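These are the structures in question, set out in turn.
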Structure I
Amino acid sequence: MTLAIGLSLIIGLLLGLLGGGGSILTVPMLVYALNIDPKTAIVTSLVVVGTSSLIAIIPHARKNNVCWKSGFFFGLAGMLGAYGGGRLAGFFSGNVLMALFGLVALTTGLAMLHVG
């Protein structure tokens, strides 16, 4: 439990600092450090990242650093995508989902390195 709390604090810190990366960090932590089933970990990460994001937005909103219009539309599109992805996940095994997750993480990381 101590490991889970420590890793969660680090994930929360990075989420608040960088504004993203929650599920990229949370899903592997839940699966590999806490031995949670991949499908359960993916759903749990949605709750963890959503709750963390709600808390992390407070200081940014107070400084007027939030574009509410963009956030609303991206958030709405993200919720629709998450619903669709959740429905599709039922057709794949946990191992396939983790492989897809890794591929997305790798592709995103490489794209970020290329742009930077």
Structure II
Amino acid sequence: MTEDQLEQETLAWLADVGYQHRHGPELAPDGSTPERSDYRQVLLTGRLRQAINLLNPSVTQAARDDALKQVLDLGTPSLLAANRQFHKLLLNGVPVQYGARQGSCRLSHATLS
């Protein structure tokens, strides 16, 4: 199997579960529908924010904003450690506090996927 065959098969599997394929240059800062401010931006922040909001409607907006902030700043300069941290958050959710009533708050996990 070639790399192209693997890529095409993977894209087909993702399409089968509802993902839509977009060509990278379209999303580039100078593309037809830019979704990043420069080429170093690896996360599509607008899409991530939409997913967090869609998947966590019962969590306060402040907690959802906190979850996004935690994902955008993983707190480590090491690429390997950052990738591991991101993977952990993707699988387990992002710990956030919300629902403060009379000095108490609830610890929960905002879902990313």
Structure III
Amino acid sequence: MRMETGSNKLVQLNRSKFRRSFCLNYIDKQNVRETGLDRIMADAYSFVNQRLKNPSNDTRITPYRGHPVFIAQHATATCCRKCLWKWHRIPEFKVLDEDDINRVVGIIMSWIRNEMNYLR
């Protein structure tokens, strides 16, 4: 399976009208600034481990607001196992390994950095 870089995947996702409709609002951006990217990344790892790592945990819909990571998950199609399969080709019934989790969090953080206009 060919792995795409985060920026290539973001370009692909941006072709979807639904995915590109998500953006961080003022409050979300303020949250990122005050909290810092390190804490936001730690939260992303926590959410992915809690909600997506094990397919049996994918029973709740990722909220559409309340945390910048939630918005990023919808924008990057990392919000549920079906989207992970459709957009990232991670099988729905596979327990995510460390590489999968790093890949998912990487795309989430790339999107957040782009929204914040942080260069990486």
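Here Kirkwood radius over Cα pairs in Å, for residues 8-71 alone was calculated and came to 13.2; which of the structures I, II, III was it taken from?
On the way: I: 12.4; II: 13.6; III: 13.2.
Derived from III, not from the others.
Going by relative contact order in percent (Cα under 8 Å, 6 or more apart), which of structures I, II, III comes out largest? Could you put the intermediate results ahead of the total?
Details: I: 23; II: 18; III: 31.
Result for relative contact order in percent (Cα under 8 Å, 6 or more apart) over I, II, III: largest is III.
Using the calculated result -14500 for helix-only ellipticity at 222 nm (-39500 (n - 2.57) for each DSSP H run of 4 or more, over all residues; to 500), pick out the matching structure from I, II, III. Write out the running numbers ahead of the final one.
On the way: I: -27500; II: -14500; III: -16500.
It traces back to II.
One of I, II, III was used to compute Rg and Dmax of the Cα atoms in Å, and the answer was 17.0, 60. Which one was it?
Values: I: 15.1, 43; II: 17.0, 60; III: 13.3, 38.
Checking each candidate, the match is II.
Throughout, read-outs are computed from the coordinates displayed, never taken from laboratory work. Keep in mind it's a predicted model, so treat the numbers as computed, not measured.
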